[in-house]
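Participant: I've put the structures underneath this note.
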Structure 1
Amino acid sequence: MADAAPRFSSLILLTISMRFNVKKQHTPLAFLFASLLCAPGKVMADTASIDATAFSIEGNQLTPLVINNQLHYLVTSETRGLILTGKDQNIISTLPGHFSQSDILQHNGTLTVAALNNDTYGVELYRYNTGTDEFEKQQSLQADLADIEALCLSVSGEHLTLTTADATGQMKQHWLADDHFVEIRTVNTGPGIKSCQADVQNGYVYLADENTGLWQYDHHAEAGDGRSLILTQHPGVTSEGVEGVGQAAGLTVFVSPDAPVVSVFRNDSISEFKINGEHKWEAVRAAPFNNKTVIGLYDDDSESLFTAVLPVSAPQTAIRRAQPADGHLTAFAQTDPVARFGDAADDPAIWYNDKTPESSVIIGTDKKSGLDLYDLSGRRLQHLNAGRLNNVDVRSRWQVAGQELAIAAASNRTTRTVDIFLLDPATRNAVPAGKLPSQLNDLYGLCLYQHTNGVDVLVNDTDGSYERHRLSFENDKVTGKIIDRFTVPSQPEGCVADDENAMLYYGEEDAGVWKRSLDISNPEPSLIAKADGAVKDDIEGMGLFDVDGERYLIVSSQGNHRYAVYAITDNHLLGTFDIVPDLEKGIDGVSETDGLETMSLPFGENLPDGLLVVQDGHNVMPSQQQNFKLVSGSSLAEFIRRHRPK
């Protein structure tokens, strides 16, 4: 049977009914009420009708699944527990209990069931042993102060992931680590979530909201709280929420008791099937079988289970299959979080102490409130409430006025100045030492350049303008004068100066990486790397790192949560790496990095090859304010040696 003709459901933008095709929008929560836009359905006149067959066993959820190429069903019951049957509904195995819903994960030959216990309001995890036909309890997750109301299972990398939604309106993701669950991520969803399903193939989590519709979230543990709303409306229905959702290898089905249809969402479009008879569907689960989709349904009118076959198959390929990173690194430490939630932590710098390298300091900007200083364990040493500081850089051996100074410079978007700080190695604190006026309207990125004549600050504007300031020091104050100006075609931010070779590397966020000579007048800049292929815009922070006498440029590829490594000799891209979680250390991975800093000097016996510091856009495990992650230079050097040309 060919795929039935899909039916169009009217689309909703705020309270306006839309009658034309439109792409779904991915919206952060802050803009939710300005952009409630659903995924489209192709405009068609009719809805295909299919029959449903009543299931012989009572329960409140029916999940089809395939075991050894044979169709089976799992009944979830609030009175009888879990009941596994064959295709002909003969009972194969039972687990007594009181369960309101469940989810199944089949991965690497193992069948795992998560069930929501009505007695404890917590989740119980079972492995189904196909040899003995028994459910073997593995773990449990107790509810906190709020009842868990929805759950789903998935795999993230090597980790079994349990996603839950509770009565207070929070979605939480947990990883199973040996014999316990580790909380990874918390997202505020709002109350009313009744069902959950993960589409691992395309990297989404779907939440059925009884008040609004079907929410689509990024499945990645490091993702933010952005979401898309898949919304339908039918004639005569004033408010149409969604209570049930099912997933079948990239094909998503969902139901509402207010609509007499089963909706199918795939390839960014919706088709619908009306099941003959009068029903109020509250739950649905799905499985691919024989190039069709088998669904299990719960009808609230009759309080009965049904099964049906949809004449549609799962997509052949994933919509969002990304090119994998070339390597994976982990952090050995992380800094204390910044003071406030939101986009706050931005750019780090390293203040190197050549007398006692272990006492070196990480300096990070908090673009909501100032500057933070941390030791190499990540402990905060000092906070300076200095305004909205965006980028920071350090030079620790400035020979001026008969003395050697360590200074930090930061772009201040509050005062539109370049703020200079003197760094005291005795106290490991920073002291304000001057504000350089700028003619830029919106100070953004910044880096320092040390040369035979002193130290320069290069600072940019979001409009693409650059200023170069030459620093002076007198009477314990740092001043400066503008000695050069230049522009890039569009918004820049990150930059780094190669002091030895008098070369500036700087990013144009949407385009790539430029380089420009710093020792000649009016040099011709060149675009040395584009933001395409394995490197995704925005191009953000960058740093220089030496391995075996060769210098490499490390760049934040923010669009895919990775870092690109280029050889500066020929601008060749060695590869990309990401920073992944370390469950043993309890440190999460890194995503959406703004600024970074690298240094290949030894920091003591634990860091003989240097250090990489990166901003983490989503600090999870558990969810907290943003911070900075510290990665051993040995790990970075090993990646470079493995991927550079032989």
Structure 2
Amino acid sequence: MSVSFDSIPSNIRVPLFYAEMDNSKANTAQTSAPALLIGQALEDATIERNKLVLMPTADQARKLCGQGSPLARMVDAYRKTDPFGELYVIAVSDPEGAPAVGEVTFSGSANVSGAVSLYIGAKRIAGAVTSGDTALDAAQSLADAINADPDLPVLASATAITSDVKITGLTVAPTLTVKTGESAGVDVTILPDNATNKTLSWESDDTAIATVDDDGTITGVAEGAANVTATTTDGSGLSGVCAVTVEQGEVRSAKRSLKKATSARAAAEVIGAKVTLTAKYSGEAGNQIPLMLNYYGAISGEEIPDGLTVSLSAMQDGAGVISLDNVIAAMGDEPFDFIGLPYNDAATLKQMGEEMNDSSGRWSWSRQLYGHVYTAKIGTLTDLAAFGEALNDPHLTIAGYEPKTQTAPEELLASRLGRQAVFIRNDPARPTQTGEITGALPAPVGERFSMTERQSLLTHGIASSTVNSGTLLIERDITTYQKNKFGVADNSYLDSETLHTSAYVLRKLKSVITTKYPRHKLANDGTRFGPGQAIVTPSVLRGEMCAAYREMELAGIVENFEVFKKYLIVERNADDPNRVDVLFPADYVNQLRVFALKNQFRLQYSNEEMANG
């Protein structure tokens, strides 16, 4: 028998026709893996934490993760670019900490009608203003508009800002004489008359002699002397002392009425208003919610109505650190080609780097999962360059953005990840430059990185972006890999496309071998076996490698087939007769990054040039 069957037994005697399926020559599929977004849900969200969840739509993310949560907004940003691709999410454990808080402050009153245009991330919120509105009216209108949009990452509350008049002078009668059992008040003078808080605190240094209540009424208890101190409670820090003498006397039921200090609090003057913005979730991520007034400016009709003054205080004081321990466990051995990680502190990146590495991670020989991690960071040129310089990971891309970029970094990340997924799935070797980061608002004109500054980013391991007609575009998605193990400059893993191309090539070769030769015997070249036998030799495998290379060359993934074939090595291992060793010297197709031209013009070709032309 020369044909090798998988299922039909060789000794069957029952008639007649039997057939088994063999798809080893039919596979034309190219393996690709889904995208993964890691992020934070709202505390009361129903999504299970630290579990892989398939997320087909942005609406599903809002329902499971909570409207306005980082993860829901990330899915929304991703789906605006990649509405079709397979996407998973992992909701991280809620951090212990506090939510970030920001403020919008108002003063004055509106002389004309209009709107206060506040951008929370890339979303414009317009608080309507009517002529004659006070600062509090305008603040309340903006707060109502914010709370009317449940997809925003913040909640808003409007309050008045008042002007408290502090006490500047406090005079207490120096002495007072009362009899035992009698009560009397102390003469007190408070300046100015319009002080907001005239409440005083009272204390006797000897309650066995005399006591004093909260209103400053002193009661004689026993014969002797005591000091009673009055102290302001408005923060002015003033106090006065009354020396009280208690004489023995007949107990009386009625109190003797004397002039006492008032404890009333006068109505403070309203001098403005503020809208307090509180992130819907705890953690440091809330500090990066960008706020801006009138992003498009007066030329687009965005200006503060005359008479009102509005200012911003950035989101701050958010506290709480995310842990990836359970996240990485949840990823397991599921393959993901595009991993969106919004957390980019050094410890988190180190932890994810260990998951991705070539020795025991997703790029190792034993796991072969591959994939690439993307994140986004907002900062100055100096900060971003220093951050990138400290990293050297071929499986990590950090996109750097200007400080006044009007989009939250987690949304920038998700939108860019979606663009990468769409482009790379179609062709891993084609550059992703000019890819639109859909829905993002770039830094305003005059606040964007110059070409020289972007060159600095690209030489320090930070990916760059450009802006065309107000649209944010990918310029070059490099990795953070910059040096070899000896600290020498190394550009072998400079571009993320190189890593995606490598994953494509390795998966292609694995598909060929595992599909065509899953249960084959191994023999030396020249072995005379019958046709149909499940036997493979090094020369047959060499032919498969060349055929696969030709296919990838036609697909525009590799080049220079003849040179590849010259240096390709396929041989049986000298120590293990069941093993074949292959040196696969692929020459990847590169990307057109720079087109340099020297325009050597003439006013007119010379006679000699014309004659030789």
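Participant: Compare mean count of other Cβ atoms within 10 Å over residues 177-184 across structures 1, 2 and report the one with the greatest value.
Facilitator: Top value of mean count of other Cβ atoms within 10 Å over residues 177-184 goes to structure 2.
Participant: Let me ask another. Percent of Cα pairs over 32 Å apart was computed and gave 54; which structure, 1, 2, did it come from?
Facilitator: Of the structures listed, the value fits 1.
Participant: For structures 1, 2, calculate mean count of other Cβ atoms within 10 Å over residues 201-208 and state which one comes out highest.
Facilitator: Ranking 1, 2 on mean count of other Cβ atoms within 10 Å over residues 201-208, first place is 1.
Participant: Check the numbers for distance in nm of label points 7 Å out along Cα→Cβ at positions 121 and 353 across 1, 2 and tell me which is largest.
Facilitator: By distance in nm of label points 7 Å out along Cα→Cβ at positions 121 and 353, the leading structure of 1, 2 is 1.
Participant: OK, next. If relative contact order in percent (Cα under 8 Å, 6 or more apart) is calculated from each of 1, 2, which structure is the one that comes out at 14?
Facilitator: Value 14 for relative contact order in percent (Cα under 8 Å, 6 or more apart) corresponds to 2 out of 1, 2.
Participant: Have a look at 1, 2 and say which one yields -500 for helix-only ellipticity at 222 nm (-39500 (n - 2.57) for each DSSP H run of 4 or more, over all residues; to 500), as calculated.
Facilitator: Checking each candidate, the match is 1.
Quick note: the coordinates plus some simple rules give every number you see, no bench work behind them. Here the structure is a predicted model, which means the values were calculated and not measured. Cβ atoms are built from the backbone, for glycine too; each structure is taken alone.
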